[in-house]
1. If helix-only ellipticity at 222 nm (-39500 (n - 2.57) for each DSSP H run of 4 or more, over all residues; to 500) is calculated from each of P, Q, which structure is the one that comes out at -10000?
2. Between structures P, Q, where is mean projected area of the Cα convex hull in nm², for residues 5-116 alone highest?
3. Could you figure out which one of P, Q the value 17.6, 51 for Rg and Dmax of the Cα atoms in Å was computed from?
4. Just checking, which of P, Q has the largest value of mean count of other Cβ atoms within 10 Å over residues 149-156?
5. Comparing FRET efficiency 1/(1 + (r/R0)^6) of positions 53 and 245 (r between Cβ atoms, R0 = 30 Å, to 0.05) across P, Q, which is largest?
6. Work out the source of 18.6 here, i.e. which of P, Q gives that when mean count of other Cβ atoms within 10 Å over residues 45-52 is computed.
Structure P
Amino acid sequence: MSNRILVTGGAGYLGSVLCEHLLARGYQVTALDNLLYGEQSLFHLCANPDFDFVQGDARDEALMTRLVAKADAIIPLAAIVGAPACDRDPLMATSVNLDAIRMLNRLRSPSQLMVYPTTNSGYGTKSGEIYCTEETPLEPITLYGQTKTEAEAEVLNSPNSITLRLATVFGTSPRMRLDLLVNHFVYAALTDRYIVLFEKDFKRNYIHIRDIADCFLHCLENGPAMVGRPYNAGLDAANLSKEELALKIKEHLPQFHIVCSEIGSDPDQRNYIVSNDRLRQAGFEARRSLDFGIQELIKGYRLFGRGMRKNI
């Protein structure tokens, strides 16, 4: 088993949860992060002697050469995540999401396993009726999707690599994000108590953040049987349209008012449903339901007190 894990972007939304799961399973973890958003999401891990933190940039070749040399396996989470963030700074997005992965892939030895997370948004604008499998052609419609898709191809063309095409993530994290669809809808239901939906029938697949962390553990522990292939990682019961998601949240928060607009469009035109069968055949299945995540988010948002930046 690979015992020493290097996690880039370790202080982020996913990284801060993944590092916790890795340590709980007995791994030694080095987390790298440039703390772009000023996060302090790893304080709860600092008392663990198997945890170390390095502040730095995943594009720094000298630094990455030193860190890679000490690792048995690498999980590169460092990325400019989401279409809006990538569109704000396309050069940075390309250098972090693609160039840094190419460099990391070049620096590692064939004996070092890389488990690379990409996004199932690479499937783009399908019908929303036919299940996308790992054989479905990738047609990303954003710079974010393009950089992640190209980086995935780079990784899979190298030995000892696994890629996870992650569904839209939900759930709480020490470095919380409100821009993810489930997280955003629940927050809107609690604070504004209404939402206006454009393209209400556009579908997406979802997965709980802790199921993703568990999936990374499964890949580390079953690497030889899984290498060389991409895997869709999502919750089979959560291939839902935006309206279906909003109605699911309304079951928990009945005061939530849903307005479906026929005028206007969503800048995010993704529309697809996903089959996670290959990952199930490899021995892993997501198990945390949307209902579980919604209840968790409702509890978590109580910690925001009187509402972030709102006098309510």
Structure Q
Amino acid sequence: MSSAERFADVGRGIRLCYVEEGDPAGEPLLLVMGLGQQLVAWPAGFVALLAERGFRVVMFDNRDAGRSTHADYRPPSFGQIFTGRIPAHAYHLGDLARDTVGLLDALEIERAHLVGVSMGGMIAQTVAAHFPQRVRTLTSIMSTTGARFVGRPRLSTWRLMGGPPPRTRDEAVERAVRMFRHIGSHGFPFDEPALRERAGVAWDRDHSAAGVGRQLAAIFASGDRTREVRRIRVPTLVVHGDKDRMVHPSGGRMTHRAIAGSRLVTVPGMGHDVPAGAWPRLADLIAGHARAEAGDVAA
């Protein structure tokens, strides 16, 4: 990202690192990243397309990622997470949603278009359910509602996630390549050099592995959110790839079914990333959804 990183106190002792791109007077569009990922995981070319469409684009590190506040408690083990033995003091998706709203407050943004991927989609859904007055539109990408038996990773994906954390920059880059070769968009060219660059930058900004475990616990601690998601009444676009090995496409279908009036778009060949070949279509979908809410085009 070319813009300077800034920091905002969002309440409850949490400080978030954020970056803005595009027209400061444009409609605010908040990008919410997924599990263990930082704001630099948003491809610069994709962000540029959104900025070209007139948005004031805001990206940020969730708590426990990048340069934002990190918790100081030991993350639960996989065994604790999968058996529901998550400590009572651990945070959950509701806390991450309140962080997001706190960032809107700090930036004096009354309402924003929310675009979330994966865990970021879960956070954006939670904001839309509990703080609808702050959301103009919701775009939930490669995400799910937490319902049992839908939107689950493949067993092979769990195996990759369960490996030991990287100890060096080189190990972190190689791990990212292995992971995204597996979960990425098999219907689009794999841009390994760009991925290596982003993974290296992410390591340089923050290479604490504990945050991923705490964020994963936040997802599981929140359980099945389908009833909560059904409360969403803001205009919603659901996007999912048909090659997703991290969040099975059934998660997108469940999200669509849960949100009355939502629109579901399946992108052939897309997996659990934002491939360059899909950037124009995704940017057009997001911008068209925002314009429809404003009444500029038909929904």
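1. Numbers: P: -10000; Q: -12000.
Going through each structure in turn, the value belongs to P.
2. Numbers: P: 6.7; Q: 7.4.
Of structures P, Q, the maximum of mean projected area of the Cα convex hull in nm², for residues 5-116 alone occurs in Q.
3. Values: P: 19.0, 56; Q: 17.6, 51.
Label of the originating structure: Q.
4. Values: P: 19.6; Q: 14.9.
Sorting by mean count of other Cβ atoms within 10 Å over residues 149-156 in descending order puts P first.
5. On the way: P: 0.25; Q: 0.50.
Comparing P, Q by FRET efficiency 1/(1 + (r/R0)^6) of positions 53 and 245 (r between Cβ atoms, R0 = 30 Å, to 0.05), the maximum is at Q.
6. On the way: P: 14.0; Q: 18.6.
Value 18.6 for mean count of other Cβ atoms within 10 Å over residues 45-52 corresponds to Q out of P, Q.
Read-outs throughout are calculated quantities, based only on the coordinates presented, and are distinct from any laboratory measurement. Source: prediction; values computed, not measured. Cβ atoms are built from the backbone, for glycine too; each structure is taken alone.
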